[in-house]
Structure I
């Protein structure tokens, strides 16, 4: 039998507990990550939604920035996590950390304030069944690099994308009972691990 995947969830701010719960439902060995050494031995990492500026500052304060940049496993960023992983943010705040691990440009809070949060069905690439998505003060992807694969759109804007071992979502897949996005990430984690081994 295959060893269970070991995936960490960045737990400095935001929806980390919800991601841990989904991963455990999928049989993944999930752990909370707050310090650089906690990335050791992990196959993948999720950077959850929350407040992108706060998460960025805490990543620096906990000295996680270089550790994440040096992490060789797959990484999945949701909402604020997507912003952190992006190459650029058209409305980023001065000094806002961007890790640049996926070649996209994002717009923070593109869908408006908290009161403009909404749920909708998305057409997921390769799937016949729609994916329910929860958008909370969500960003969207404004620019997609040549190597980036768009997996879902909302109103013609990319909201789920992948480049190699990096997966990003503008929405919160951890807030519904549909585990397909997390299952997709587990596949990305396995692919990245097979490339490294």
Structure II
């Protein structure tokens, strides 16, 4: 697992962002940090990381924002959060009823190639959304896709807020509704970040 500080100004409040599969900070680079430090985790080919988690102890408030596959991955790390937000993901992200149907997931993995990578990226966003530039090689994305099948959520982990898009073509909206027991609450595709201008809107909006 890799990490990157998107904002590191010794603020008192921290947003920890567990990103989705196959992407990097390109999906959220437009979000203003305001008075938050922003730490991003991504690339879940392995859950091993050289990040020093003791650094987090200095923050009085730590907010989790987890998106897509990051909703599952975030549950596997013991961090004392002030507030936890899940966006377009479940704790069973590869599941016929609560996530991506297994057959579709396996077909995506089997047939993944550079053309497929671009097609997948387009399907994550609404048609009017300008696609971000993602600096990930498709071989790395494919191996991450395989690795994600081996992980299992910590089901004792509880989110405080769930953001669910009405037109998610990646993790079907219906399956997410089945898992969380809620109806869609935003109009968007799988990636809803174009609806926001800063990180605090995601937390408090």
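Taking 1.9 as the value of distance in nm of label points 7 Å out along Cα→Cβ at positions 28 and 100 derived from one of the structures shown (I, II), identify that structure. Checking each candidate, the match is II. Which structure, out of I, II, was distance in nm of label points 7 Å out along Cα→Cβ at positions 108 and 124 calculated from, if the result is 1.0? Working through the options, I get structure II. When relative contact order in percent (Cα under 8 Å, 6 or more apart) is calculated for each of structures I, II, structure II gives the greatest result.
Here mean count of other Cβ atoms within 10 Å over residues 36-43 was derived from just one of the structures I, II, and that gives 22.0; the source is II. Comparing distance in nm of label points 7 Å out along Cα→Cβ at positions 84 and 156 across structures I, II, the highest figure comes from I.
For the read-out distance in nm of label points 7 Å out along Cα→Cβ at positions 4 and 68, a value of 1.4 was computed from one structure; give its label from I, II.
II
Rule-based calculations on the coordinates, nothing more; no lab input. Predicted model, so just to flag it, every value in this text is computed and none were measured. Cβ atoms are built from the backbone, for glycine too; each structure is taken alone.
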